[in-house]
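We did not get these values from a lab; they are worked out from the coordinates using the rules stated. For clarity, every value in this text was computed on a predicted model and none was experimentally measured.
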Structure P
Amino acid sequence: MAANLIEPVIDWRNIDYRAITTERIGRLMRLRRNPHLLPSLLAFYRDNPAQFLDDWGCVQEPRHAAVDLPTEIPLKLWPRQWELIAWIMERWRAGEPGVITKSRDSGVSWLTVCLGATLCLFYPGVVIGYASRKVELVDGTPKSLFTKARFFLSRLPREFLGGLELDRHFAFMRGVFPNGSVMSGEGGEQIGRGDRTSLHFVDEAAFLPDEAAVDAALSQTTRSRIDVSTPHGRTGSFAGKHFSGKIPTFIFTWRDNPLRTEEWYQQQVDTLPAHVVAQEIDCSFDASVEGILIPSVWVQAAVDAHIKLGIEITGDKFAGYDIADTGDRCAVALRHGILVTHLESWSGSGSDLFSSTVRAIGIFEQHGHEHFSYDGDGLGASVAGDAAQINQARHAADKPYIREMSYRGSAAVNDPTGELVTGRKNQDFFLNAKSQAWWWLRSKFEATYRAVVQGVKPPDPDALISIPSDLPELRELLAELSQPVFKLNQAGKVVVDKHAGGRSPDRADALVIAFEPSTQWLTIWTRLAR
């Protein structure tokens, strides 16, 4: 009776809601003619709540009235929403916390409410908590979470409600299901003072007036707390969790909304203040931070820039490798000319450095790279020796060498008397090679933004950068690229702080290494060594 788990391709901007509703009516009529199928269907939906939402859920969209579309519409999950539900279920079953960092209009609040109500229907005795900075955001107003929950439940077929009657079982900030499950709401200073919960959602968590007090209260209330919010600066508990690397984090950006287009995004850039676009749309924690090295609007402009500008991808292949152990991630970034072709990261925790280098070299080989640059500072000092040992084994197996070259951010600048910034010698403008390499990448993003958004024809297309929209770990990379900040030291030299209060931007570091100018010398050296 359920819809196929493999969904057909949907034209999200021209959805036929009438056809979806007609199909649901037909499915419900078949179920009522064959009531013996209901127990197995309930068991299926218990294990597959996302399918239940996609098959039967309805939501409200008041803005549809302006374009003559129904304001009550069947819920059809976007691809990223399927992933989000699976991620939340994983957190719940593991009894661990999570952070959802979202952009505006991502539908996450609706999704958490519908999912919580579904769990209450199919899991007897479960308690799902909801909290927000104000009571009226949880219940009592048209935009509140519990208003969404009542709407969702009121549109479900009676076969799935288990005798639930909203007038009888739902009160203010509390819904008690016939099977003993509960939806419980709290707001303001009362958050964490109510029921012990199986799963607790904290909506707009970054905007809580006293995050520390809520953290303390909820620490004794639930094992699985899911913080949901758009960013609100780098300080505070929500930002700390997002950047800690210790709590699973799910990023939901405007690009995950299939109704959003590049044209829509550009309209937001043209009409809204830059800090609003950065925070509410780009999921940037740095909207109000001074000295952002690569603004989020520059980063967004680089997504599919080669397609937008009609550039044929040519040039050599380069690779960057950022190695890590506990706390950070190892990362590999590959490029062909201006195009980033592959990004991959893995936890350095619990793995030895040699194994990570074996994995990295395997990635280079898989993608046809003959050489790579690596972060030679700190832990990276071992890469040269490990690579030599790995290449020796490769030679014995009649495989080609994959050459390595050390990039050391702590070293002196490259080409000291040259000018990356017109009128300033590199040795006078940059503190070290790290600042120079990050500024080099910044210049590429700036040139790309000017070409894509402002229509300024670049004198050299090879000075741009393009990141494909289907790149693995795209969301994480885009966020990391806008994390570093810069300032001037007492000598007037640029100093780049890539951590900027957060965890190491390992994916972005790998990209910096892949684009770092001295990598070109590795290509020449490799060919001469043949």
Structure Q
Amino acid sequence: MFDDDIDRDSIPDLIPASMLATYAFCPRLCYLQFAQGEFADSAELADGRLEHRWIDAGQDPVPEDFRPFHARSVSLSVPHAGVCCRIDLLEGDGDSVTPVEYKRGEARPEGPYEPHLMQLAAQCLALRENGLSCREGIVYYTGSVERSVVEFDSALIERALGLLAEMRRTLERGEVPPPLQNSSRCDRCSLAGICLPDEVILLQQMQIEERPHPEEGEEKIRMLLATRDDAVPVYVVGQGKTVRKRGERLEIWAQDQGKINEARIREVSQLCLYGGVEVTTPAMVELMQRGVPVLHFSHGGWFLGICQGMSHKNVLLRIKQFQWADDEKRSLSIARRMIYGKVNNCRYLLRKKGASANQQALSSLERIASEVERAESQSSLLGLEGAAAEIYFQGLGTSLKGDQGFSFQNRNKRPPKDPVNTTLSYLYGILVKELFSTALAVGFDPYLGFYHQPRYGRPALALDLMEEFRPVIADATAFSLLNNQELTAGDFIRTGIGISLTPEGKKKVIAGYERRIQTEIAHPIFGYKVSYRRTMEVQARLLARTVSGELKEYPVFISR
């Protein structure tokens, strides 16, 4: 898939022993971490890091039956074997040494797991090439406080060398290994939500058999990713506010009022600043180090930019993205799927909002959706989208309750000239920042899309990803706020030639958006419960699987 993209010189001469252990556990996990730079933390990983800090600091007790000579955190690299390693504890007597690898959990009667064996075998290769005698190693399990002795026989060493050669070939090919089939190893893998093993396998089967949806009665796939993210965005709206860091918290201060709110940093997924909001340097540095983006908006809700830490390391995905964007045929294949999803989701919202009486509009949207699938150019696709939008917004306007004096005839913007369009524009600004951050987190360049063409400052890919979610998130939120009288005439103000939201009105819109984005739905393809926010992340990752070649076409999200 990346045969022409990967630079053979970029394959490192020395493979870390820990990465060889990861390859023994799951080749796909190894590739995602080592070649694509993917990483996600888990409770097990955090606990393991904590234990190793005690070991490295020399504060972890060494079992009494270990030999007299001890050395902690011994780093070795050997060019002939092609491995490097850091040994937790090296014990020995004279020139005979034994590597000790600390692992959380408990020892098994049948002996250490294969990844643990491979990691020790790689350490043995490094020690022997450095002229030391090494006949056995030890896996020390901190959970059960037991040691498992591993003999370095010729069969184990040959197995490690063979696996090392196989791993190098995988990296040189530049192909993502296939997911494990219904493996228990996926159940607690920290990268399950990034790898999407069951989802990719199901979609591959469906695309081979040319099925749009899973068959009735087909067994549902496992729910390996969290239904929703516990971390949520923090919104700060209004001139004169400042975000500060104090310990493990972010504090929001206002002029003449002092501290008005606070949030735990570990529970913050994004910091969204509207208008003249300031953020202190200590707060900014802390957020960058934790990978929490800071997004800036104008007073009117226009997305201005983002501040973040180091960008995603998956350069291979961005290479593929640029290749696809430069290929008119492949770009069109993705754009068609996105607009097809948008038109169908428009039909879904019209039916849900009680506009089903207008069967002509629903039939017209169904016809346009079928024409979208056959569109032969970007220009014809633009025309079809425009025709669908005109029909859709006219039908959606009939679902607006008139007892507040609001009306909606058509879409207008820059500036919006009525309260409904003002609410829609504000929500679109929030939604595009959401998908901008999502695209960055997956490893894409948010400014290069497949449907929206490149333009200075335009987050084209974020706008692409937003298309299928506009109706079911932004439009649904706007009309619910207005019909439920959460937004009233007092929440809008005329400014110049347009209408704007008041500060209180903006807070209501943001609150409505967060309620909607955290709503859990049954995924139309995979069947499990998942929030809209998590669904958008899944869609971005499925787009990555498409441009990498794992999936034949982009599996669009269509509400059912």
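Here are the numbers for this structure:
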{"item": "Structure from which 78, 54, 47 was derived, Cα extents along the principal axes in Å, options P, Q", "result": "P"}
{"item": "Structure (P, Q) behind the derived value -11000 of helix-only ellipticity at 222 nm (-39500 (n - 2.57) for each DSSP H run of 4 or more, over all residues; to 500)", "result": "P"}
